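Alright, structures below, take your time with them.
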Structure P
Amino acid sequence: MIVTHGFPPESTAGTERMAEVTVKELIQRGFDVALFTARSGQKTDITALPPEKVFCVPKKKKAALWQDFDGRQRRRFQQALRKFRPETVYFHHTLYLSFDLPLIAKQFGTRVVFMTHDFWLVCPRSTLLSKDGSLTTLIDRRRCANCLALHDHPAAQGNQLIRQITRPWLARLLLRRRDRVEKQLYRAIDCFISPSQTVARVISRRGVPANKMHVIPYGLPPLPSTKTTSSMIRFGFIGTLVPHKGANWLIEAFSKLDATLVTLTLWGPLEKPGELSTLRDQPNIRYAGQFSIGHTADIYSQIDCLIVPSRWPENQPLVILQAWQTGTPVITGNLGGMAELVTDGQNGLLYRWLDSTDLLNKLRLFIHDQQLRAKLRQGAQTTKVLSPQEHLDRIVPLLTELQ
């Protein structure tokens with residue numbers, strides 16, 4: 001049984017897409033697979049599995065610390081386990097689900113495997129970023145309580161004095177419960193998988209035994225794409241347009257370049273209408289809207305370089321792997337899983353994280369050095385990306401041979 005917080009076609013971010021890749025490849029190998037997921041709509045649009053193998057719970061409108069534990073979801077999960085009776089439960093995420101579902105799976109006597117797509121197990125915001133945008137790599141629950149002020153909790157409503165008193169207190173109380181369950185998860189889960197060393201290190205420091213953590217890169221289906229030509233140098237951003245992805249920060253830096261030489265196109269879902277307010281009066285920068293998975297290759301055919309300006313230490317961005325598949329160099333920060341993927345000067349360029357001056361220097365270097373561009377394209381084309389089959393070759397033994 002695969003457990004994830006969302007699944008295509010309703011949700012198409014990296015975690016959800018990797019869950020879909022896993023489901024399809026396991027079925028191809030003859031495994032009997034079921035899915036437990038959260039959804040806003042009906043499950044009838046999930047075509048990867050027959051309806052009787054899909055178990056859904058209503059998706060919460062947003063994730064909140066005080067909603068991390070959900071009795072109704074636990075009961076629905078128990079019902080799904082009794083009906084399907086899996087030998088292994090493979091968790092991809094429990095955001096929007098009850099945080100303690102792996103404990104329930106273990107109580108049923110199943111093998112339990114958890115793929116750590118981000119920092120969710122240790123950080124309720126998943127990114128290690130505070131609300132003010134600052135990054136922490138050492139978990140300090142006093143800072144977490146202030147970051148996770150429970151503005152929407154019923155007990156934190158009322159006059160300002162009540163809000164000031166109750167919000168941090170409630171957050172600390174709920175974090176203590178979350179920490180207790182987190183430690184139980186590390187004992188109960190048989191195996192953890194991380195696509196990057198970055199996430200593996202952070203979670204291991206919280207108490208995961210070394211023999212339980214395995215670093216296995218993602219695997220993606222082929223993405224054939226032929227580059228179109230242009231007199232301009234075309235940069236692209238692909239991803240959800242939210243603050244921690246850094247799109248606005250990128251636009252601000254990009255606006256300082258010569259508009260007669262370059263273009264920037266942004267693709268992806270826009271969470272808030274005002275998120276791209278910095279686009280006004282910049283004719284060489286355009287928001288192209290959301291896109292379907294089937295048009296991914298077309299997008300990469302239209303760009304000469306992908307920019308990944310994330311403000312958090314991402315795990316293993318699928319957009320970078322897709323860049324390698326399409327021979328597209330990448331410019332990104334020297335942080336987290338992005339820096340693990342990009343070899344500076346070989347298949348892309350690394351700038352100092354959140355240093356807009358250094359980002360501009362790297363952009364100008366790419367624009368004005370034709371030989372470097374050719375070298376980076378060649379490096380991108382020759383960078384190895386695992387196939388779904390190669391990825392599952394490494395995953396399946398962990399799903400089936402645990403004692």
Structure Q
Amino acid sequence: MKMIINMFVIIGIIISSSCNEEKHFPYEEGLAIEGKISNVEIVPIAGGAVLTYSLPADQSLSHVLAVVNMPNGLKREFASSKYINSIEINGLAKEQPHKVSIYAVSRGGVKSDPFEIYFTPLTPPYLQVFETLSLTADFGGVNIKWLNESEANLGVVLLANDSLGNFSQYNSIYSKAKELNHSFRGMKTEENHFGVFVKDRWGNTSDTLYKTLLPLHENLLDRSKFQKVELPGDAILFPLSEPTVRFEFLWDNIFMRTWTEGWTYKTMTTNDTRDFPLHITMDLGVTAKLTRMRLHHYYKFENRAIKAFEVWGHPGPPPADGSWDGWVKLGEYEQFKPSGITTPGSGASVVTEADKKFWEEGDNLNLDSEPSVRYIRIKGLKNWSNSKNMSFAEVMFWGSEI
């Protein structure tokens with residue numbers, strides 16, 4: 001009987017202990033950091049500032065938080081790890097005083113007392129670029145140029161009256177190019193009202209530059225008249241036994257028009273053992289004053305895709321010995337990626353929507369329209385893989401026949 005009573009006593013103790021079991025929480029929960037951010041230094045930058053500071057000596061420190069009071073009453077937050085002693089603030093819209101409160105935050109999410117300071121950012125990149133913006137009439141459209149010293153990733157938006165007279169967005173392009181020179185095409189030779197503004201990735205927008213312009217007249221040359229020309233010194237092409245490569249494919253109107261479209265397998269690709277520069281020669285079939293050219297690619301920022309090239313013209317007939325006598329340089333071009341991603345091997349594998357759109361529109365370059373020419377030389381200077389040979393899929397020329 002005594003043994004049975006002892007067992008009930010033990011069970012009762014266990015049940016009592018279980019009911020009164022203590023719940024454990026992280027020791028930092030609800031506790032503030034001892035001390036706060038100190039020795040703050042602030043260096044204004046374009047559209048923001050870089051903060052450096054001393055961290056409090058508290059093992060429960062999780063991160064540092066900077067809260068910027070915006071002029072519109074909203075707040076923006078910027079965080080930094082406890083392992084570094086700086087925060088970069090960016091994306092501010094104007095060059096005006098901003099208050100920033102800097103907190104040390106515990107692992108329990110509790111903020112320390114703030115360190116408060118005022119700063120004035122330098123002029124944001126989108127406003128700097130707007131001051132350099134130009135909008136002029138071009139062949140078949142309008143041309144936009146900018147100077148982007150900081151190489152910030154910015155967008156330029158073109159506005160125009162549509163067929164119903166509504167003033168709305170016509171097109172846009174995003175780029176990190178230091179010197180942008182871009183033409184929006186496909187317009188009628190009719191006077192129109194245009195506007196252009198710059199925007200950044202935080203949604204900040206500049207004022208709008210307005211102009212009334214008359215796109216210049218031009219005609220697309222009849223490509224059924226184009227012919228291949230073979231002269232001494234011209235680049236060697238793949239033999240006719242290779243069915244996917246022909247010089248004449250450059251004007252067959254078969255090429256990839258979208259980034260996701262399946263491969264057409266029709267290109268002009270050289271098969272030469274010589275290094276760049278390499279050139280090919282063609283006959284337009286007519287004498288013309290050329291205004292511009294478009295070149296479409298097969299490869300996508302990679303492989304033997306021609307990256308940099310020059311365009312030369314000759315009234316004809318060109319020297320039979322293949323020399324450059326009488327040839328006149330009409331223009332030059334170097335393809336780039338608007339995203340600025342140029343890491344080796346990242347040509348086609350790392351692309352943005354802006355890169356894809358830019359590739360789909362082809363390489364567009366204005367040509368010197370002063371000389372009258374019939375024969376064209378495309379002189380390749382380098383490809384995307386920094387190897388030998390060049391490849392592209394289609395060429396088009398605009399101008400006025402003589």
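So distance in nm of label points 7 Å out along Cα→Cβ at positions 146 and 306, computed for just one structure, reads 2.9; which one of P, Q is that?
Considering all the candidates, the number was obtained from Q.
Comparing P, Q, where is mean count of other Cβ atoms within 10 Å over residues 138-145 highest?
Once mean count of other Cβ atoms within 10 Å over residues 138-145 is worked out for each structure, Q has the highest.
Compare volume of the Cα convex hull per residue in Å³ across structures P, Q and report the one with the greatest value.
By volume of the Cα convex hull per residue in Å³, the leading structure of P, Q is Q.
Looking at distance in nm of label points 7 Å out along Cα→Cβ at positions 82 and 250, point out which structure of P, Q has the largest value.
Of structures P, Q, the maximum of distance in nm of label points 7 Å out along Cα→Cβ at positions 82 and 250 occurs in Q.
Output the label of whichever structure in P, Q has the greatest value of distance in nm of label points 7 Å out along Cα→Cβ at positions 90 and 354.
The structure with the largest value is P.
I have -2500 for helix-only ellipticity at 222 nm (-39500 (n - 2.57) for each DSSP H run of 4 or more, over all residues; to 500), calculated from one of the structures P, Q. Which structure is it?
Source structure for this number: Q.
To which of P, Q does the computed value 17.6 (mean count of other Cβ atoms within 10 Å over residues 282-289) belong?
That value comes from structure Q.
Rule-based calculations on the coordinates, nothing more; no lab input. Keep in mind that this is a model prediction, so the values were computed, not measured. Cβ atoms are built from the backbone, for glycine too; each structure is taken alone.
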